[in-house]
Structure I
């Protein structure tokens, strides 16, 4: 089959909040021909099937629901002059900034002056979480549940168990109730949940899912409690929430260095990856933050892309030092220092922890030299971001060892 070839100034892969915001900002800045590719048939990303409110509050006077936010984001990108093509999948790389695609028009090869990866994140399904048992119908992730209810109007079940206690679990509970499903319980393996659910939703802490029962339909969820007790919750639906991972397949195929903590591309405050001219934004970098954070990053990357197109960007190779964290910290983002004095968004780094820390003292050091100390005013809890000020960056030795962040 013949593969057509063409060129654009900026190619953005992914039309969620980050990709659409990047496209709108770059088009408004006159960056040339901007093209956004989306493999789904409709642009907008995850907000398309999140019917709760609060999206875009800073820009929309208190916020709108997810579908409205998605429509507004699409309209902003298109009206600014960005080209948007849906139903197009990027299948691989044919050069440093050349991708291969397949879509309604057939096979295509697109070369760009700069590529922005905005492929987002996904929830790990039951199989990836190694939950044993049969494979009956009635097992969902939050995204699958929301699409079934809000996009396709499908019948879900009558009694559901929600696994997880991150903010997305609230969305799962609300979606189940909107579908007329009774929520039997929300279950977490943590000893104490960082979120409060409505009183009419039982919250079981310190409980691990040990298996699913049922063949023609899910009939129950088996739990093991921290005190050794076992329980079976009778239900016909289970929703596994949270446990997001970056959708990094395209980055990995391109040989782009991945950060072992976030599992997304390693990047600096200018959103530069290890491949010159290839940038990354949004939840591909740090699964998972709110849509507004992803959109802010999309707008911020425009400055770096414009420098790249004009030839005024700093070299991305030399002087970049990795940022590493010690347990129980899970990751830090951005996770590379960078040349040119570029500061991270809102002049702060984002961190996550694997367990609750009561007002921890964060210490930043390099080669045994302390660069910064910061006491958090609030506890750090799993599933929620917390922040580290960036005013120590000037003290980093660009030729030294990796910068280490520790919670004391």
Structure II
């Protein structure tokens, strides 16, 4: 079997489902709220249609059952103001057409203090927005974790100057909080649970993710760069001061389209704290990465997916990574031995059978830079204070499935530092 085919096989092995039970936790019960009349609901729809620049759209407390999308198209300086996450609920369960529940396009837009339930596609999507704030909003699907749920709960894409603050995202079949192909981003003080991925930064520049809780997802936090998108390689992401805890949830994703980009999420192994895939310039520090049953941090290059990895202005390699001063805890248990991922780790990890790993590295590097990975050509730098006590495994698949190798020695990746420079000071004032 050649190297590329084996890499594809390996990534398939990494997608075993965990045995964790589905979470039906809700942030609150909206059924007790008064149901708004058709006239009151149509008033909200009209306010979106007729909104003028500089306006505040007030949505009073109550439960609104909508059968159409709410869209702001090419507006500026608009605030959508609810009465609170537990007071104003917009339900899209009856929406029969359209993707997202709310779609926002424009400049300097804010949505805050409300809940969005049961959108057929994405909960709240912002696109081509310069200056977009999501604050104190809750986006969820009320039937728990189902493959028919929407793709993303909170979804800014191709945006600039993105603030996501004090939000709750749950039960999406892809990522709860997803920021894609954007630049200048803050995700802070938020909760993501019961999703396939809690928080995802994809093909983005200049992002900081801090003060969040990602728990009971299949994976806590992702930093991905995928090929073939309008914005190619992203870089410069800092992940710090987060609680990334017990992300052992079953992966209930379904493919969202043909080709690699619609299928990558289905490959996420349950029990993952942080996954880096073709990521560039990422610093991960001061996080609590606790009881994620497969691995705390996974460092991988795109070739491991088995999808084509040639694209203009894009590199499949993860590089310039600095991981330091995090707290780990493996006491959740062992990997699920009924699935291929658990079997792989049980047999081939560098620390003995059936062992959860703190950090794994796929060991794929750009051989045009060096013919020896121990020279650390991708600049993967690990400076954890208790590195000697952590379970680190670097895999080597170069000789095929009959001769998989693994190494516990992290020395080649220590005693180095990568400088990741971000500047989100202007967004912090939003």
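Values quoted throughout were computed directly from the atomic coordinates according to the rules given, and no laboratory measurement underlies them. What you see is a predicted model, and the numbers here were worked out from it, not measured in a lab. Cβ atoms are built from the backbone, for glycine too; each structure is taken alone.
Details
- Structure from which 0.98 was derived, Cα Rg over 2.2 N^0.38 Å, options I, II: II
- Origin of the value 5.3, where distance in nm of label points 7 Å out along Cα→Cβ at positions 54 and 390 was derived from one of I, II: II
- Mean count of other Cβ atoms within 10 Å over residues 38-45 from the coordinates reads 19.9; which among I, II: I
- Parent structure of the calculated result -5000, given that helix-only ellipticity at 222 nm (-39500 (n - 2.57) for each DSSP H run of 4 or more, over all residues; to 500) is the read-out and I, II the choices: I
- Read-out distance in nm of label points 7 Å out along Cα→Cβ at positions 270 and 326, computed value 3.2, structure in I, II: I
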